[in-house]
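Presented below are the structures under discussion, each in the form of structure tokens.
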Structure 1
Amino acid sequence: MHDSALAARYDALWNAAAPEVRAGRAALDAWAARKDDDHRRGVTLLARPSDSVTRELCALMDELRALEPDQYYHPPADLHITVLSLISATVDYEERMHQVDGFRAAVAEAVGRAAHFTIDAAGVTLSPAAVLARGFPRDDALERLRAGLRESLAARGLAGGLDARYRLRTAHTTMVRFTAPLRDPARFVDALQSARQRPFGATIVATLELTLSDWYQSAGRTRLLAAFPLPAAPPA
């Protein structure tokens, strides 16, 4: 059984965005098709979906690409689940890069109190700008980890840039970004509707990555700052 509150959040996203996308009013991303001109960078703590989940997500993206080839489909290596955005991607990110050592220490402290956790990828939802795979943690481990991260960062005076866009409560994976008007918006939304409950499999999160990257976590524009193995079980 998936978390009902999280399911409601995903449903609310769908209910708000689907009519707009169906009506041809998707929010278009101006940068995905011209990344060489995009100098925004940010620091993110993330998890990677399992190989099996990645294959299932790519299979759906192939189906969607056949309908709407002009959109931006995230390559397999770029797929991720954001645990916490530490520096939101901006052009002036370098002004805060002196904080990276503090980020590493804060994350290491919080991870030491955490443990492996599992996220079920099940179905899709929509935002005005993107198609998202819904993620459902099986317990409250991710929420407790996020709380621990915020606490450790605040203790070091590093919490000022957290949740700059919104307070992250979901465990989604962005799959598709709208970069051009849809050829047949109604057909595309209907295809997504048929996948709203489609199971993609499970990811056991055993390692977190701290990255410096562009907005899209593009493999060629991402630098691994640190990797943090999660303990198999929480400390006694």
Structure 2
Amino acid sequence: MGHPDSRDLLLEGNPVHEESLAFAKMAGSDFIVNVTLDHAFKITGIYAGDMEAAHLAAFEMIRGYAKIPIESEADIVVTHAGFVGINHYQSAKAAFAAIGAMKENGYLISIANYTDKKDIVGSVNYKTVLAILANHGSKALVKLLHSPDWPFTPDQWQVQKWAAAFDKIPLDHYYHYAPQIEAGREAGLPGINAAKLTDKRDYTSVVKAAIEDIYRREGTRDLTILYLSDGPYAIPYVK
């Protein structure tokens, strides 16, 4: 998961895809069905037959509309966790998808609605590894995970995706907001809880407050802002 080619919309050289494919071949597959959807959950294609060929056809369809060209990386990127972002664990997908839009040492603002009735953050394992990231940073986390003394921990892979985002921006350049995470209740989470910046709780006001805080920190309002309206469902790249 920590490999640079372990990312969205890349199959060739992606170790996660290659390992998954190897296991699938070991298990054996005579016939598969893949279905692709758009942002409105409408079916855009059905691909059936040979495991590799049908999957590749579905992949090409998705890449055709999920890969979004942008003019340049932005100083401030605003995104959301989408329907998938039911908890902090799942909202990592939005941060990881935004990497291609963020400037080095830029800022990321992410909003979400944590509806998971089990836990709005994630499993105990996830929280444990996440706290290491939040307290020590991405480089220290990766070094620890590569240590022979580290016991493989379920759900550490999602924290590794957070770490990839924080390889590009500092921890305190990430602003997060979900109404379920009240100000002062964000212990163990990386970044800044934007709920601390305003008494208002609507998303627009919170995002504005985060942007104003960034202006204050940078000492200028001359910063580019990019909004990723599709959140984790589209992958931006500089054309």
Structure 3
Amino acid sequence: MVIDFNIINYANGQNIFHREYFQYVLVISGKGTIKIGTTELALLPHNILSLPAGELADLLVESDNGIVLGLMQLRDMLITQTTPGIFPASQSDLIRRLFYLGMDIEGMQLPRKTAVKSALNHLIFETITSMGLIVSDVNPVISAFIDDMTSNYTNPEYDYTRLISESGYSINHFRKLFKETIGVTPITFLHNLKIDYAKALMRRHGDELTIKEIAEKCGFKDPYYFSRLFKKIEKISPIEYLNSITE
């Protein structure tokens, strides 16, 4: 199995989306709508779409800064699915992290790199296909919370505890329920969103943006805190990560 990883930025307005191969599309940032025949799918941050190969699709971008899509194209598989599908943001955390891992591996010099990529490709495919069995089991309160967080995580004033209070759950009970459902606590999920977006910005802009500017775009008021959190999650500093992808 071969999966090609790529990140593409589409500008605000009307665009043409190519579907040469079956692909999974991760919405990294921005909002829009994709129309395939008579089917329209909303593109919201961190949703995942499954799109069969076929004719060009119409992509309407509704964000001033455009929309950033992570593409996972399956070039060597015969997929019988003929209609597009969508998975909500509440189910995408693991896939997002695997996607970024795949992007990182593309730029690494590794022994037996082909074997490593093959193992990751199978893991991604098995994970995504299994998602269809568990989507309906997600607590709607958790889904609404994640959708709210993925739409607002770059806002430095965003307070996720507001939504918890409105849900009727206590903070501790909600945190426990969230971790049982998603696998991490709400604050860890929020931090992962921010750091994943920071990595996407670095891949997209290289050294055109300073670390301070990246921190601000990710909703951090303090660039030093951003750098500490980045290193805690990624095990390397933002500068080291930037150097690793621009060498």
Checklist entry - Quick one: mean count of other Cβ atoms within 10 Å over residues 106-113 came out at 9.5 when computed from one of 1, 2, 3, so which one is it? => result 3
Checklist entry - A value of 0.7 was computed for distance in nm of label points 7 Å out along Cα→Cβ at positions 50 and 74; which of 1, 2, 3 is the source structure? => result 3
Next on the checklist: Suppose relative contact order in percent (Cα under 8 Å, 6 or more apart) works out to 25; of 1, 2, 3, which structure was it derived from?
Outcome noted: 2
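Taken together, the values in this text are just the output of simple stated rules run on the coordinates, not laboratory data. These numbers were taken from a predicted model, which means no experiment stands behind them. Cβ atoms are built from the backbone, for glycine too; each structure is taken alone.
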